[in-house]
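The numbers here are math on the coordinates, done by the rules we state, and not lab data. Nothing here was measured: the structure is a model prediction, and the numbers come from that model. Cβ atoms are built from the backbone, for glycine too; each structure is taken alone.
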Structure I
Amino acid sequence: MRAVGMRAERVLRMPFTEMVVRCRQEAWKWVDRTVSAVRPAAGPARVRHPRAGMVLSRFFEGAAHAHATARMLASLPQGRRIIAVADALCRGRFDLLGYRALDFGDPVDWHLDPTSGRRAPFVHWSHLDPLDSALVGDSKVVWELNRHQWLLYLGQAYRFTGDERYADFFGRYVKEWMRANPVGMGINWASSLEVGFRLISWCWALALFEGSPALSGGLRAAMVAGIEDHARHVERYLSYYFSPNTHLTGEALALYYAGVLFPDLPRARQWEALGRRILVAQCERQILPDGVYFEQSTYYQRYTAEIYLHFLILARRNGIGVPESVVDRLQRLLDFLVAVRRPDGSMPLIGDADGGWLLPLTPRAADDLRGVMAVAAAFFARSDYAWAADGPAPDVSWILGAAGQTAFAALTPQPPRATPSRLFPDGGYAIMQTGWERDAHQLVFDGGPLGSAISGAHGHADLLSLQCTAFGEPFLVDPGTDGYTLHPAWRDFFRGTAAHSTVWVDDQPHATPAGPFKWIARPRAHLRQWVSTKNLDLADAEHDAYHRLPDPVTHRRRIIFVKPRYWIVVDDLAGREEHRVELRFQFAPMPVTVDATRWARAVGRRGCGLLMRAFSTATLTAEVCAGRLAPLQGWVSPTYGQRQPAPMLTYSTVARLPLRVITLLHPVASPLASPPRVSLRVTDGAAPGGVVFEDSGEVLIVRDNDVSLQREDALRSVVPSR
């Protein structure tokens, strides 16, 4: 009754336009179920519109001239790797997300999740709950297979070798899929985004296999009819209110594909206009003015970059105008990705990261931005994007063709003109960095909210968390995602506070999950101040997540970067009662030890290190653990479906608030370097007032309203704070 009451209350508060859309979609579900009940389960596709083939001249230049593109790329290492992947596909082995050589049977069972052994029921999609792992297994794995993006590898291998075997397997797989997935039936119609991604994959497959005998005998007509069915489904069930994030923009892009490439289909003009209208409207809604993606997820930010690049490239290819505001916002989004990328070129995984791509033209790691940046560099003629791409990528040739290769080659790669230390105020990120070199030091401070006010689905409860790179190597990292639905305890852990480098009070998370993609409440966080000078950077932020405690607690974190040597993290906990407080720091997989004086030492793969120690007038204990199961602690997930132990350093105390803890993060070039001689500076009120570096005489003074770096003989720098 409580659930019914909550649902009724939500309906009463629902805006009229949302109610109209939801009612219309429910009516379409009833119609579709009725039609599915009388439609044959499978049968030959009807040729509905004989003239409605894909117009290759409207498609991406490189794929439209696939034979010439393949000649240019066949000798590259990526070409040989793609052929190896295609050979595995011909043996029925699929690399999906973080899983390798998955076996879905022969013939392929398109409704099976082999990671759990569960098979989704063959019922109308509206009767399925894709998040019910007990019923369907991990729907993400099932959907990744049914996106059909791996068809691109078969198509590329066909172009590289001319071997019709790859085309034959392409034809076999698509025909089997059509027989097993009639329109509207089964899990593979339950997400409009997945339907849209499959539509896009089929368009690319038609281009890559153009001229092959495999497309004769009715397969081409059947795929065009299937693309029409897919577009109609997406149009009816757009995620205006279900998932108004990358789901909605990905679906709009699929409609744009269908409308632009198949002009003879009856609703082509409507699809093109609707897709364009949604993409333009969502651009300013989902991309904040500073370029940060509104869900606080770098991975979904990269997805958004792919979606809008495809939109703009198709529009330019077909002479369709797009507002300049979209061009501007997309470049701001790409600018943030360039700024936040680690010195080694990888992307820090902030928030959810599901391991997927809009269009995986080359097998890549989840944190690899190079393909996206290379295409953006050639398209926008941006030398800083070319620098971030670290050289040409095959994606440029497949998408932009020979002209794209020429445009990229004409650029002189250069790092951004902006200073490496930057604030992104709308997203709440402060980046403190020594330079643009590959061995630079970098700290990324998250002072922003938990996801967006509209959709917190992919944000993590990581308020005021940090990630740290020393000498170009990641030391403190985001834990990753692991999975969405199959293992709820792991899902909650990886997106929870306990897995992130932040402060944990009374064993309580910043927010409590309400299912795999919702939160009971979203706390507020905001950046109080950012100052960047030649000698110092200062970021100051706070959040109210612990105001819900019987004794409300406010956490304020200040990070001071004393360039280019070390960071000081100042954590202030305001309250009146006694609380258990833990400072947690999640490392990448590497050796981490802590000695009797609470100095922690982490040693990277290349021999450099990071020394850490927390200081307070309260008694602190230090512990390092990795791979703990009860409770879960010390785990990272490099990509979806994979997890591994990694050290978690914890400084903890039970103390009456207010409490201040000052933590030093000190990069060292040698793993054997001795810790600096540092002591706590205590004020008259017995509160920590800073730290003293005894060898150099340097003193970092921390007050409530300012931070200053001094020597005993002279003031070096003063940064006011509020």
Structure II
Amino acid sequence: MCGIIGVLGNQQASSQVVQGLSQLACRGRDGIGITDGHQIIHATDTDQLPTHQLSLTNGQNILGHRLHAVVDHIPQPLQGKGLLVTNCEIYNWQELAQKYNLEAHNDAQLLLQFLDTFNIQKLNELDGVFAFAYWDNNTIILARDLIGEKPIWYSATRDAFAFASEKKVLERLGYQSIEELHPRRILTYNLTTKNLSFQERSFLECLPQHQENFETIKTHTKELLHKAITKRIPHQKFGILFSGGVDSTYLAKVCKDLGYDVTCYTAALQIPDQNTQPTDLIYAQKAAKELNLSLKIKTITLDQVPEYLKTIVPLIEDSNVVKVGVALPFFLACEMAKEDGCKVIFSGLGSEEIFAGYERHLHTSDINQECIAGLRKMYERDLYRDDVVTMYHSLELRLPFLDKELMEYALKIPAKYKICDGTSKYLLRIIAQEQGVPEEIAWRKKTAAQYGSRFDNALEKLASKNKSPSKSAYLQKFYPSHNLKLGVLFSGGKDSTYAAYIMKKQNYEITCLITLKSQNPDSYMFHTPAIELTSLQAQAMNLPLIEQITTGEKEKELEDLKTAILKAKHSYNIDGIITGAVFSTYQRERIEKICEQIGIKVFSPLWHKSQEQEMNELFDHGFEFMLTAIAAEGLDESWLNHPITLIDITKLKKLQDTIGLNMNGEGGEFESLVLNCPLFHKKIIIQESKIQSENQNTAHLQILKAVLVEKEKKNP
């Protein structure tokens, strides 16, 4: 893991790159380098840069690099036909050098020659992880590995362009509108025209499915797992982030069986009562004892947590409760690994996605497609957090379960071998047990790190102790900035509104609403009843509304959606969009595909949430909504034109139990309109309306007049 930075088209490029390299110090302590395209200067650190040489680099275009040497000590930038700064681990670099007759002494040199020879045409042949900037003639190319293990952020204005491994570096240099380069996009910046262009890269596929029998698939999966692990084992001392779950225990057992002296690191909240210790701590100790693993443990008290939060929350640039809860034990484990002199640390991250280990995988009709959807989001959800935490401790993170060849194979394993009789990760658990992982560990149920370490419980206690209304509100004190700017794909119904509310509660900034007005009442993608009320709802939330008309023709309506999202991106600099998708794979996949083309993130906080749970949560959070259309057995026009009550929810639950109706309307049984909620500064009153019925079970509400009124003030 290294640090890269570049400033182009800026008179202060040289000083900014040097300043940025200082801020990236944790990403590499084995040397720095800068180039202006004509000469390359290397030094041990920024304070050792020869001032007389530095004064020569007075151009407007400067690249910089920080070296974290694991394999060897070859400083960057590297020069060939072009110039390269990279943060990479290319595991097949020697094979590629031999295949194409290239003279390289490490993976970075191979990458430079590879780009000099083929430009970006053969990036898919690289087996490994990378983030690089390649300067050739008048263009700069930025690219990442497909999953996004290695980060790049950039900022582009009319006159200048800058990039860095970490967002906070660009922020401290004063740049605005900073974006994370989407892993499936390659960016090209023209130094003369100042134009940006993007090229899309295809992602992983889950078809065709493997046809071999279980034993054959198991044998090949085991071979790929061993290959993924062994290729990542460094010559230096290394460690494993250890929870006592099947993933980390399997990694540790394989490394031990291969004869490597590896140390496992576990961190948890210190609990005074010895009878209620964190489950990860209990299982880590059990696994280490039974397998004779070297295990180091660090526990901290509740009173120590805030001091760590002062470092961790700004470090990961996020106050999301889940991200912080996972980062806490991760950070503590990395502290121990750094103290032990490790330069590399392994994690079992990725296993849940390729072998179907999450709860949502148990409730989907297409398990492998759901696995792919999860992999697409890892760069935002997990990988940047884990990268900056490990790099803060000058550690390189290696993730065997995200090995390219392993992923490509695992995503085509039949679902019945991933989930069997309600047991997730079935194939991996069988392989782990055969490897010698104790049965209790191999079949231990998934426990998320924030719960297994008890740090989520610590955040809850600290929020209460500090009289914060929520864990999110408490964490925001450590990172007052909003996490990301988001637009809402907004229909005015309960799902899209509630999804926006959840993301706002998690400290994301809601910047605009995006509404598609379909001329087709039977649109596959978009809600149509009472869609005209979204403008009134936007006023109630004091948010701008982007409206896009669409004919509603299947598939073609997606182009209209893309147009609307692009308007939001250009007008409000959104980093992503929020959807109210719950179970509709059809909608979610198409939205995600569009956002990948645009290069923004997608957040679906209601995805696979229990229908009953969602409906009850709406009432718990003060949502008032009505049904505007019904189209299902068990419903009639009496359900329209009045706010839904808890009694109505009970009736819907009964219909779900008796005739299979989706009680949240996910199957199109009904449409809804939010009249009031915590996001609204005013509430909506329907003054005139009429019901239009087609038959006993199909009707819709035509709203003739609606107004905004002041909300009643609550008593203090």
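Taking distance in nm of label points 7 Å out along Cα→Cβ at positions 151 and 343 as the criterion, the top-ranked structure out of I, II is I, with the highest value. Comparison across structures I, II (criterion: Rg/Rh (Cα atoms, Kirkwood Rh), for residues 503-598 alone) gives the highest value for I. FRET efficiency 1/(1 + (r/R0)^6) of positions 103 and 391 (r between Cβ atoms, R0 = 35 Å, to 0.05) computed as 0.70: which structure among I, II? Structure II accounts for this read-out. Looking across I, II, the calculation of FRET efficiency 1/(1 + (r/R0)^6) of positions 111 and 415 (r between Cβ atoms, R0 = 41 Å, to 0.05) that yields 0.65 traces back to II.
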